[in-house]
Structure I
Amino acid sequence: MLRIQIPKEKLTGRQTPTTVLMKAGMHQKTAGKLLGGQPTRITTNSLTRLCIDLHCTPNELFVFEEDAEKPLAENHPLRALIRQNDVDITTVLHTLPQDAIEKIKDIIRQVNPEPGS
């Protein structure tokens, strides 16, 4: 089943996924159904406005949850929308020992070196 999942990094301040959907023109009940995975419809106008407001594509908003009774073929395009359990990086970083944090910093420096270093 497809459902909408607003990526946490797209939310600013005290926004909630429901308020973001309502700002895009959806009724609160429709927003709740979309976020809860209940069958409902979304207009292309609302989807367009949502993507513009959040500076994203529809693929960043939709998540596919596979039905165990009707598994997808391994090469099915919907597999690109199956999300693994998201990691709350802030919580993880607060629980890591200092040596692990230093290793992560080293990896970040390798992937994204600072100018002039």
Structure II
Amino acid sequence: MDVEELLRWGRSCTDSGDLNGALDAYRQADGLGHAEAAVMLGETYRKLGRPQLAEAAYARAESRGHIEAPLCLGNMLSDLGNVEGAEAAYKRAVAGGSHGGLQPWPPAGQIRTPR
């Protein structure tokens, strides 16, 4: 299978609750050097309560240029109570161009000033 097929397979497994199947698919795609696969592998490890393996996967994704990988790592570290680690990861995410899927607020042209 190529990377895109492996990612589809992994998503399908995740959607059906087969996290072991998802791990298999994402491991294979990650082994091909795909950044998104490494993030998805990290997310799957996180769901399974394996933060050390998740952290390693996020690190691979970040080293491959995935701009959301440090955000994912920061979220996990925050959930685990590692405030300093989360803050460092969030700073890398912002410096790398991540917006976490958020749009600037308020939207341009909608700023109102008091009269």
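Just so you know, all these numbers are worked out from the coordinates, no wet-lab data involved. This is a predicted model, so every value here is computed, not measured. Cβ atoms are built from the backbone, for glycine too; each structure is taken alone.
A value of -21000 for helix-only ellipticity at 222 nm (-39500 (n - 2.57) for each DSSP H run of 4 or more, over all residues; to 500), calculated from one of I, II, originates in structure II.
For relative contact order in percent (Cα under 8 Å, 6 or more apart), which structure out of I, II has the highest calculated value? Present the calculation step by step, with values, prior to reporting the outcome.
Details: I: 26; II: 15.
Between I, II, the highest calculated value is found for I.
Which structure, out of I, II, was distance in nm of label points 7 Å out along Cα→Cβ at positions 5 and 93 calculated from, if the result is 3.4? Before the final figure, lay out the partial values.
Numbers: I: 2.2; II: 3.4.
The value was obtained from structure II.
Out of I, II, which structure matches 12.1 when mean count of other Cβ atoms within 10 Å over residues 37-44 is calculated?
Working: I: 12.1; II: 25.6.
Label of the originating structure: I.
When Cα extents along the principal axes in Å is computed for each of I, II, which one produces 49, 37, 28?
Working: I: 49, 37, 28; II: 61, 30, 26.
For Cα extents along the principal axes in Å, the value 49, 37, 28 is produced by structure I.
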